[in-house]
Structure P
Amino acid sequence: MPVFAYRGLSAEGRTVSGVLDADSARSARGKLRASGIFPTEILEESAGARSGSWREWLAKFEGGKMSSTDLALFSRQLAALLGAGVQLVDALGTLGEQARKPGVRRMLSQVRERVREGSSLADALSAHREVFSDLYVGMVRAGETAAALEPILGRLAEYGERQSEFVSKVRGALTYPIIMMCVGAAILCFLVAYVVPQVALIFQQSHAALPLPTRILISLSGFLTSYWIEILIAFAATVLGVAAVFRNPRGRRLYDRMVLSLPFLGETMVRIICARFARTLSTLLASGVQLLPALDAVKGVVTNTLLREAIEQSRESIREGHGMGQTLGRSGLFPPLLVEMVKVGERSGEIEQMLDRVAENYEREVSTSLSQVTTVLEPLMTLMMAGAVVFMMLAVLLPIFQLNQLMQ
């Protein structure tokens, strides 16, 4: 449905502006007049976007996508507006007007129009699954049912902010080693593929016996320059093969099992997943969502197939009358701390608080583990780069010293 930007006068004579969905400009005028706004200017946004700058084209390409940080900010602002007594339709209109991305502005306009036509906020958000997950929609629906939409939106904002902070810590810990490794590999490939062949040509013309490092370097350079097309094809085939494995349920299950069995990486992945699981489930339960629907929604944040299947089995066992801690422990995949804290929470009736403590504990452990790994990786990678540079220097300088001795 086309989106129209409008300017007009309200019943009080104030100038107002915004965007709305309509089948045509005439329909847009009718909607505005029905809502008490006299339109003075109506323009179709999509037409302006086609003739706009490259930034507008990029914003249109991105569509209505929102990052987790933007979604948390949206939830926080909507909760603040509702808490101040602003009606839901007006609050959505305000947030739509201040949105910078045309796609987000268009999406919020569509949500506002559906709410204005009588739909619930959860139903309006569910039409945009690329932005609002099942978890988000489920919590909003629970908030509307319990007439507690404002606190639910506040919890969603807090949940999004904590998740963004946690992901930022993980990315920040891994960014420097990855960048250093990529840059170092690119420099070495350039030296081996471009610089070394020119130096090797001089050495070969001397017909002198070359040292072992030099012969190794020349052989490696010759291999890369002679078979670079085959290397690229093999790399592309490997990437496509890995992607095919991920798309295959059996292959993905095998990969997830292999990751969990790795000594350090497996434990870290389990902690990360358990932190997200505990934080998400705690947020859902504290928002009034029942345990079985909450477990069904929380599967979306669990990326490991084996752990996801264990949660589904736990749902079925809980449906039959068993406790969640008992069923999670039976799988043998969840850490004892999580299982015991869930059992304590079930006995004391404070399962949300116990899950929050588990999430905080695992987030702290993951942050500490990644900091320790990066502390070790940084000097280790520096030493590896230094070793590669020393090897190349020896490979180039040793023949030069030999030639000098022969000339003397």
Structure Q
Amino acid sequence: MRIRPVVMTIAGSDSSGGAGLQADLKTFTSLGVFGTTVITGLTAQNTTGVKKVLEVPVDFVEAQFDAIMEDFDIKFAKTGMLASNKIIEVVKRKILEYGIKLVLDPVMISKAGSPLTTEDITKSLLELARNSIIITPNSYEAERLTGEKITDKESLIKVAKKLTEITGCNAVVKGGERLKGLDIAVVDNDIVELSGKFVDTRNSHGSGDVFSASLTAYLAKGYSLKDSIRMAKDFTANSLIYSLDMGKGVGPVDSFAAIERVYELGQGLIEISNFIELIKEKYTKTLEAYLTADEKGNIGFKSSYGDVISLSDGLSLDDKQLKVNGTLKININNIIADTLKLSNRKVGISLPLSIKISRLIDKHLVQLTESGLNGNGIIKGSFIVITSNDFNQLLELLQKGENNE
């Protein structure tokens, strides 16, 4: 019997799919927890903005809580859009009734500074924070909650500490673009500086939701609060690095990128391993036409994320037997890996330059390119890297050269 930790998002729906409960559920799934939803509002929106908002009736919000909690054992939940004071009040009552540990994402003001609520909910959010384990505002929301301005690192720390003093709960204040990605957490009165490479992208829709959702997921999986904050920071940064340039406005971050990147590498290891075995069993003679005992070749696989798998010490011939040297490695520096990263093709093989290679070029089976974009052959010193879209096509090309005397 398989089970997963179950968590809850108490949030609004984003019809464009980039933020809100949709972003929460994608993040939960990517991190291996099962997500349930208490929907507090519906939005008609896309990447260019919010067109209309419909608040869910309070009694229906309450009914969703009760239906979920009578069936699931939920210890952690997070909030998103709580559009009114009466919605916040019922959320507070329900988390206390069921003993839920709450990650409060006080959605009030966008990362650009635009208001997202129709009424002042500051006092209600502060009261809810007093019954939460952590609050995760962006810099604009933190300014609204504390009445202080954030202009630099020192003021960011000051506001984070004041927010903790006001609410009695832990806090992460996100500096965002204003402070080049610097966040400050106050956990059990300890100040934790969360720095990292600033991801300069306009496609940041949903990043705040991904942070609070991943923090909730890590807590549900048993990590400490400090560790969960750090891992949520890294997970969100990764979703920003691989954000999607979709729509006509601010595109969404991609919380699925982390899991897909690992999956593609797993598939790549299978593909390249199968290709090596196929050559060893049936096509060693084909490689004999291109390799010598003195010079090694190599093969590589590139994922859509630019990660390259290759052999640590290449391929060689030993008494006319194909010899695999070393093991498969990810993103090591060698000719095949460095060249595939420039190419727009998926797989490649590096071979020493020879008369056989010259004939492939003369017959236009290999078309030379410097950029790696317009052809399938790139010369690197005394080697050539031949690229293709899959290993079968690559093998067919090499066979044509073998038979092309």
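Just so you know, all these numbers are worked out from the coordinates, no wet-lab data involved. Since we're looking at a predicted model, the values are computed, not measured. Cβ atoms are built from the backbone, for glycine too; each structure is taken alone.
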Checklist entry - Taking FRET efficiency 1/(1 + (r/R0)^6) of positions 86 and 174 (r between Cβ atoms, R0 = 35 Å, to 0.05) for each of P, Q, which is largest? => result Q
Checklist entry - From P, Q, which structure was helix-only ellipticity at 222 nm (-39500 (n - 2.57) for each DSSP H run of 4 or more, over all residues; to 500) = -25500 calculated on? => result P
Checklist entry - One of P, Q was used to calculate mean projected area of the Cα convex hull in nm², giving 28.9; which? => result P
